[in-house]
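Take a look at the structures below.
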Structure 1
Amino acid sequence: MTRLHLLVGGPDSAPTDDLPNLNRLLARGHVRDLPAAGHSATLAGLFGLDCRDLPALAYAGEGGQPGEAAWFRADPVHMLAGMHSITLFDSRHFQLGADESDALVAALNRHFEGEIEFLAPHPQRWYARFHIPPAVEVPPLDQVAGGTVGLDLIGGPDARRLQRTAMEIQMLLHDHPVNAAREARGEAALNGVWLWGGGTWRQPAAAFDRILADDFLARVLAGAADIPVEPPAPEYGQLADARTLVVLDRTPHHDTNWFGPALRALQRGRLETVELTLVGAPTRHYAVNRWQSLRFWR
């Protein structure tokens, strides 16, 4: 049973005109909207998890020992204040060295000693462990980055507590010497963190037999589920008799070298089905079998 599942991300919420093969797959498939929005939440759903579970798994993937604690991601962000809103930028928009990261995390740990412990196994991936974890609901960073944000995005019984913590962090980082030096060089200040998650370590479901991905989170989930994982090949090749998940971006290169060959393999009976999850707002799931792939009029 050879089944291919393509998880397709990218900057746009809809396919573009320069991706004809992706458009053909989408047009011929059965479509449904998914409740999850964004890359992290979509990946979590594919492995039978909630996005709250991801920080603990990611911390373990960094080599940490999550134990039974509740873990949050606390990734550094640049918040750009406008006239009536704040736009949040993640690490795709700035560089952060290990020395800078260590200095900022040390300042946070001094300030919140006995209340929150911050850890930075990677300069751009920070984690937080609360002495008393707040019960909150916060969207993952990739779901809100690049858009306008407010403290109203933090929900749950302890929302106000986490809102106060977030504002306290902003004030602490605003005048930090690391940020003063960055601004003097014309670089973005790291003037906030985005706290989300709050779950404990959970075993992901082994939903696939093989995963092809460069994505950090996908590789973490594969490792925790004991699924073989490797980077995707430059182009589609004959797949083994298995359920394979491939994580790709929405690019012309992948349209030519992955989406097109996958459609032809499906039409020739070399694939039983192609499932395609298109991350966006909303995230949509498409399922295409061989008969549907032959509907040339669509």
Structure 2
Amino acid sequence: MGQRERCAEGCGVVGSGSGGATRGKSRFDDVYSQPDPRAYFTRLAPLGYEIPHHAQPVFRQLAAERAAHADGRAGEPVVLDLCCSYGINAALLNHEVTLAELYERYTSQAAQRMTSAELAAWDREFYAERRRPDVLRVYGLDIAAPAVRYAQEAGLLDAGFTDDLERVPPGRELRDALGEVGLITLTGGGSYLTERTFAALLGGVRRPVWVSAFVLRTVSYEPVVRTLAAHGLRTTVDGSRTYPQRLFTDERERRYAIESVRALGGDPSGREEEGRYHSVLYTSRPSPAPATAGAVLSPS
């Protein structure tokens, strides 16, 4: 894959091994190369991109559970958000704000009149006023350097990294940071990241790590599950529901999604056939017994 693709799932990280599995998906390269998130929210608003909204209470609960879980190391475990883009998940995790409010904020006339520097200053004040008392340290990983840089300037990320772990090992700064990570989150990159990224991350951690990932039903998460199992993590999937992600951009993308879900043994009726991508939630925790590749349950 000569050119790095970017997805409409809140990420600029791509797996070079995704191959034809994502060729039917629309591309949104330009929104991740902007110096601030206005284009991101303007482009995704008409598509009803909503998975960070569904992830907000899930990540908050799991982060609290992980923080309360003693692991014998000093300091609270850090949350590492994969495909972090402009820090949307960090904003929702650590602040009293909703995704709907963020759409309204960044598509407003007031925001459109600002320079990127003015917007970042406006954001720093906005998020500082809405900071939750149970704030957690959040690091972000995304190859979209402008997005990561803005998330740091706005005060959403405690640290940001742009290592492309599908292609190269973690750099020194990321390797050092991995020692503090206790929870890895993901709301969209499952279509593009492969087990290579997770192997690179888990190979560098020094405390027990949990993983919470919302993955589209159009792709198989099984290779990642096997890699997590090899590192002692048992994965379960919430088979009770799916989470709507966004509208399809056109009929071509709808056909791609329906065919992909069926190819994986899923049923697109009532979900993808109705015009939206849907995700399932996978949760991985250290296994009390030797983990196996079959630890994951099959989503409905």
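Just so it is clear, none of the values below were taken in a lab; they were calculated from the coordinates. Everything quoted here is computed from the prediction, not taken from an experiment.
To which of 1, 2 does the computed value 16.6 (mean projected area of the Cα convex hull in nm²) belong?
Going through each structure in turn, the value belongs to 1.
Relative contact order in percent (Cα under 8 Å, 6 or more apart) was computed and gave 22; which structure, 1, 2, did it come from?
Only one of 1, 2 returns 22 for relative contact order in percent (Cα under 8 Å, 6 or more apart), namely 2.
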